[in-house]
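What follows draws every value from the coordinates through simple rules; no lab data is involved. What you see is a predicted model, and the numbers here were worked out from it, not measured in a lab. Cβ atoms are built from the backbone, for glycine too; each structure is taken alone.
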Structure P
Amino acid sequence: MPALEGGRGHQSNRVVWMEWAADVGYPEAVVFVSGMLNGAFAMGTPDAISHLAEEIHSPETNVPKAMALQIGLGFISGFAFLVPMLYAINDFDALQTSSFPLGELYRQATWTNAGAIGLLCVTLLPVLGCVIGLYVTAGRTLWTLARDGATPRSAYFGKVHRSLAMPMRATLLSAVLTTLIGGIALASSTAFQSFVSSFIQMSTASYMASLMPFVLRRRRGLRFGPFKMPDILGMCVNSAACIYMVLAFGIYCLPSSLPTSAKTINYAPVIWAGCTALIALFWTCFAGKRYSGPRLPIT
């Protein structure tokens, strides 16, 4: 990739570092807040490692270290990737209208289809590792709920495979459910994008459900681990996080651009509301009567 400023159709320093464009019909403040999501995804989901805490040595210290390390590495690698990609863009319109923006971005960066395909093949390598981690985390999360009686057929899916020492049944069920969700894309790309986008509302709501009561109780009633922020600093950080999540939740319910149509409208809030209603009904009628909290010892 040319490293010179403005070389062969590449962007100048001013375009990359100083200019601002928000041609989607919303005020610039709304676009800025919604764009923060890209940076968050670049760092990954720090809570993922917490779902494996039962299998980590000294989780009270190693889990927080892993979370901090993930954010640090995500920032460094994401920034190192983002800057050259911004210099490489020479046709914003083609990038916005492409059905596969990453492939179009690589094509513009290398000026050849072969170079784009080569870079896409390299991209598959971390994806493979990510998928393995996804199934490991999702399987153990489902197994935890089943072990505590919060899922249908909990006795079946809460078992651990003796020879492999892993929750095989819960992991396979997670793989099947993930495959079925991917099959939605074959029927309707709009429905699939809305279903995937609803992850933002679902994860934000789950974070607020655990963090907001903690803030309202002024960080009392919880047993802290080895790492603990000072009370004033911790209260400021937790409060700022709650405020941001409340604002972001509403912004992420908006369509990606204006004007909108039946194909481009954001259906993620509808999916979030439907899933929340179904989960609440399931908890009221079934899981809430059987779930009794973590069971020890773990078997």
Structure Q
Amino acid sequence: MSMKPSHALRANLLLALPLWCGQALAFPALKDEPLQPLMAAASAEYQRYMAHPVALAAPKDALAWPCAVSPAELDVFANTVDSDNDPVAKAELVNDARSGGMPPSRIVYANKVVTPVRAQCEGGKLSGPVEFWVEYDQTVGSSQITLKYHNLIRVRAQALQGRPDGAVLVTGTTLSQQTEYADRATADMMAAQPKPKISTVFFMAFTVAGPAPKTSVAIARTTVDGALSLTTRTRFSRPDGQVVEDGYGAFGGPGHHDSRTLRRNGKLHGPQQTFAGMMGQFPIAASTVCWQEGEKVLTNTCPAD
């Protein structure tokens, strides 16, 4: 689910492993109320998986949908909507690229193989418990770099009139991944590097856009050449429309608060914070960058309203 780690990062992960691996696992204690039930659902699924950690695999025999279900409907449940078809994601990708002086990226999901497991319909629409698997290719690409993932996910939710009703729970794994570079010299240099062995299992709980904006909690358990990391990313919208994104677990134990990013109207707006921590034996200093309507500004105050 992320870019290939450098040699330094892999070494740091190996150094960081003893800091928390033998300790009781403590996920982030989230204070924001919209995130709390999602954190409970995602972390409970993680604990269930770790109690019996077997390779994820879709059932061999697919059931038939009890009514007509469109690919677009399933994309909402599976969180596999292309960024071009998601106005919020598209705006954020374009604006973030502009803010960073980089070419814009697109997220595309293709080659989807759906295996229905459980469903019922009412009035020709999914209604009640829904469960299905999806195997698919995900591409996150710009004119300079393209990240490619082959994922398998299990989706469980309650449906009402063809849409998720409440939280959707997704458990998945990245079966393979690769990075492609448009610059030939960079591509040749990276091709000459040893290929790390990467394994990722992820657990996500989210609510779809509707009466309230999309809210999500995503936990990723990743091993890189045997070094383990457990990270959490959260996203929710405050009543005034401000989007808050937080990251945990990269600079310390799984509960360590690493970063916070604020957005408004699809643009970076307010203080973007990195909190002090450790990556292996190397300290990460606290830092703040101020954004106003997608523009970086130098100021002693950084309003987020």
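In table form, for the structure just shown:
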item	result
Cα Rg over 2.2 N^0.38 Å - highest-scoring structure of P, Q	P
Answer label among P, Q for the case where distance in nm of label points 7 Å out along Cα→Cβ at positions 73 and 145, calculated from the coordinates, equals 2.8	P
Which of P, Q leads on mean count of other Cβ atoms within 10 Å over residues 193-200, largest value	P
Among P, Q, which structure scores highest (criterion: distance in nm of label points 7 Å out along Cα→Cβ at positions 57 and 161)	Q
Origin of the value -21000, where helix-only ellipticity at 222 nm (-39500 (n - 2.57) for each DSSP H run of 4 or more, over all residues; to 500) was derived from one of P, Q	P
